[in-house]
Structure I
Amino acid sequence: MFIAETRSGRFEGVAEDGAIAFHGVPFARPPIGERRFRAPQQLPDSSELRRAQSSGPASYQVNPRNQTNVQELLVALGDHFPGVKNSPPFSSTTYFQAEVSEDCLYLDIWVPRPPTSEKLPVFVYYHGGANAGSSGSMLLERGGNLARQENVIVVRPSYRLGALGWVHFGLVSSELSEAINLGVQDQMAALNWISENIAAFGGDPQNITIGGESAGATAVSHLLLNAQSRPLFRRAILQSLSPFNQWSTQQKSEAMSVIELYMLLLKSDSYEQLLKTDPDHFLAVNLALGRYFDADTNCAWRPLGAVVEGQVVPHQPAVHLAEAPLPADGLEVMIGFAKDEWQFFRGHTGTNQTGRRRNVENVMSQVVGPERAVTLYDEFSKLHPNHSPGDLLGDMMSCEFFKFSSLQIAENLARAGISTHVFEFAFELPGQGGRLRAFHTGDMPFIWRNFAAEDLKRWPAFEGLSPADISATSETFGRYYGAFIRGEPIGQAWPSFDTERESILWLGKEIYAVDHLLTAEIQAFRDGGISTVRELETQLVKNVHG
């Protein structure tokens, strides 16, 4: 086993999944005590030797140790919150984190072999979890198999979650002036540390790919537009990017409203007092605001998103990437989304499960108006003739919240001459009665190649599938995914996206490219009066205010 010598310490790896793992590697000082709500601070130089066998704590979030207290605090806030949990009931089991702490700025690294003179490509992956849960060390997304099979170094940072990283008290408080986009700054700090130190692990700092899914994709979108971070990577992977969900990027006026709600629900009139507030109170407010709107309110409610402010987040990323001129500076991009994204967020609601046409039209009329909602329903019904009204709502919302913006970004990148590959995860999953279909996060076992029987037990949607059922799809797509990370040609089986063919890779039990796979869905929204991401952003933000 080799020892990696970095400026912040020496780290001894451990064998794991046929690779060498370095767990719990710090990349910034712990943001605790007086450093709560402060920008991440650089580590001091050190020569200390650590056996890097245990991951650092996940960022503070709901887990079995604090769950009872958080639930009691949530009940004490009252019954003013008509919404539902923004994820399926099993998500707390899937994303279980045994140890949580405000001391969370650590990363895990997986190296396929000891260093040689050949420097390896590096994949930096930002985890999802709605800026409220999960971690860089999530067991089901461990990086050893991907690192070994694709001969790349995998790095997964954690970052501050919830109010500690994503409520921007610094917009209104001189005492907490640094508390603006702290989560983004953590993600930047991790990338800086990796760029400076990955050579010690055998990695090539000039060949870094960044990637992420869901909230992690939003992290990637920020780094793409950040002048400090952009020179540090060559390629970017955005999986399940959504501009309009609870973790998505806010305008400043939205962020100010969220701050007011936090202070009201915390019953606090002192921002300085927040430095000593029990973090369980933050978690209770997070849960309350996650249910602030009824499940059928069609709006961009983003209480745990970054805010467009200053140089850290200079633009609303989805709008900017979809319409602004972008430099073709050698950047390569992969964009992916799930066929049935919305099932993860609303598959457990009444309208999705038993709703009728009028219920679905009521949801969509909030965006396109009553008459166009009828037309939109008819168009999607033609495209998906066997779907129930609730399933059609899932189809429309998957497009509205995920695919519409992703494809407009792909079009803009292609026009700029930036090589872009697009895929749609379409592997129908049989668990939970098959209701979730090819849902948000369903592609994770295929990406990370962690689908042993013990892994699949924590993914209820995979019930009924064996590792053998998954391995062929994972192996084929894994070759494409790995080639992209390494900077190698993917091949003609998956052509790059262009505005003429609009080719998208269908990632199901079979894998093949399809031209114009989603052109009709996008056109249905355009016929409904939504032509751009900016127009959709404007309407969905307007709906927040009624």
Structure II
Amino acid sequence: MKRAIVILASTLLLLLAACGGSTTPSLTVSPTSVTVTAGDGPVSFSATLSGASGAISWNLSPNLGTLSSNSGPSVSYTPPATVATEQTVTLTASAAGLNANATITIEPRKTDVNGVVTDLSGNPLSGKKVFIPGHQLQTTDDEGKFSFSNVVVPYTVIVEYSSSQYDVYEGLTRSDPRISAGNGLAGGPYGAQVYGSVSNTTSGNKLGIQGAGEGCMFARIIDSSADNTSYDASVSLYKKTCNLDVYALEWANDVYDNAANFVSLGKRADVALVDNGNFHGIDIQLSQLNAPTTHDLSVTLSPPSSLTPAMEEAIVKLSPAGVPASGVPTASFNTTNTMVTFKSPNINSVSDARMTVWGAFTDSDDNSSMAWDTVPVSSNSITIGVPEPPAISEPANNTTGVTPATNFAWSGPDDAFYFVEFRHSNSFVVYIYTAAKQTHLPDLSAFNVNYPSNASFDVQVVGYNINGIYESDPDQFTDPNKLPPGIAFGLAYFGSPLSDSGFILGSKKISVTTAN
């Protein structure tokens, strides 16, 4: 009898075990810990729920990086592009009232930086001191080159252009930056001279001659002579060899020296140039445009209330598709009107013929801003929207005791790259280039330099967008394969923008005083 009872009890225990009556619910995550580098690709995690049922959700703390989903049995985690220091993130899976964690360690991405310092035209500058915080001061060699090893990205580069000027580039990640330093107007690092004659011209007309190719360009306007008009032009080259197309467009002006009637067009294709070369016989034959040769282009400017139009300019651009060109200005108005009308040529033989309209604006303190846009020459109207200029929000105007710890912040368009000028009369200036909307004066102690004490500095923020060339990416701005930024900005500022759209927006200046 006892044996029968024991056998029955054992059988009941086995049945209970088979039914799961003694199983405790659990939730696990795999893997439980990983180490990644900022900018790496995604890492997969999975969660297993046992002894219970329910949906699995995922959460990051802190919210650094991205998850492919917030729910499901598995998820992919992608680390942020950059971190300044090592960071730890907890990934938590939750289900049926249970939680399970995985620890993610994010290490900073590092790179060896091998860059070059140039002037605004792209010419290398030797003997310039270069500093990346956290590293030893370097000096550029005879080719303007410098190098730093094992640099955490993003990083900042400070260049001592002179004992009274420092150029600062923030937020860089590329390993081969070209750091432009200096001031003033800029031309190409290389150049060539072209000479030729344009036939079938009419005395008293204007002749716009422009050339554009990958890495070279020129544009000029001259007076037409009877039958044949000789011309010469200096071509800016951004590499030592270049092929360009040369166009000649003739028009008659009105009494205000603005284009009233376009007459004829000619082209010389695929002119090969090399640095320091003199090229003769670049002749062009004009052909009459088909009637009607000209039509109206109605322009509407749409600036914010803080800006007043000061000048509008029409520019005809003729270049191969996708090739930047400064074009030739054909008309301009000095007016505060937001609606003007220009004349546009009826050009059917050039597939990428276009009309750029550029506007200059001022605020109540005479700070300047510019904006431009482009339409095909066949268009009858164009509207140019102008973003609100940056506004410095901190520190307040006339703040005293300013040091490198003082935060400078501003509002402005998200698609802009910002240039911040700190100027103490003409004796000391710092230029900062950044995609952020805040910055600090750099610590210059690595150069054995202190800021002038109790000195008044004017501060202004300028936002740039040379669409398709220089936008809001610091690495784009320091790309050694791109047009030197000083050239692109200079041409845009003076009414010959290389891009088909963009803006330059200047904030109101504030005054601050450094600490004693």
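helix-only ellipticity at 222 nm (-39500 (n - 2.57) for each DSSP H run of 4 or more, over all residues; to 500) was computed and gave -10000; which structure, I, II, did it come from?
On the way: I: -10000; II: -1500.
Computed on structure I.
Between structures I, II, the greatest calculated value of distance in nm of label points 7 Å out along Cα→Cβ at positions 183 and 199 is seen in II.
Using P(r) over Cα pairs in 10 Å bins from 0, in percent, for residues 231-430 alone as the calculated read-out, with 8, 27, 31, 23, 10, 1 as its value, let me know the right label among I, II. Before the final figure, lay out each step's value.
Values: I: 8, 27, 31, 23, 10, 1; II: 7, 26, 26, 22, 14, 5, 1.
The correct label is I.
Tell me which of I, II gives 4, 19, 31, 29, 15, 3, 0 when you compute P(r) over Cα pairs in 10 Å bins from 0, in percent. It traces back to I. Upon calculation of relative contact order in percent (Cα under 8 Å, 6 or more apart) from the atomic coordinates, which of the structures I, II produces 11? Label of the source structure: II. Structures compared: I, II; top value of mean count of other Cβ atoms within 10 Å over residues 255-262, i.e. the largest, recorded for I. Suppose you compute FRET efficiency 1/(1 + (r/R0)^6) of positions 343 and 487 (r between Cβ atoms, R0 = 30 Å, to 0.05) for every structure in I, II: which one lands on 0.30? This figure was derived from I. Ranked by Cα Rg over 2.2 N^0.38 Å, for residues 87-190 alone, structures I, II are led by II, which has the greatest value.
Starting from the value 3.9: which structure in I, II was distance in nm of label points 7 Å out along Cα→Cβ at positions 119 and 319 calculated from?
Values: I: 3.9; II: 2.3.
Comparing all candidates, it corresponds to I.
Read-outs: derived from the displayed coordinates by stated rules, not from any lab. It should be emphasised that the depicted structure is a prediction, and the values quoted were computed from it without experimental measurement. Cβ atoms are built from the backbone, for glycine too; each structure is taken alone.
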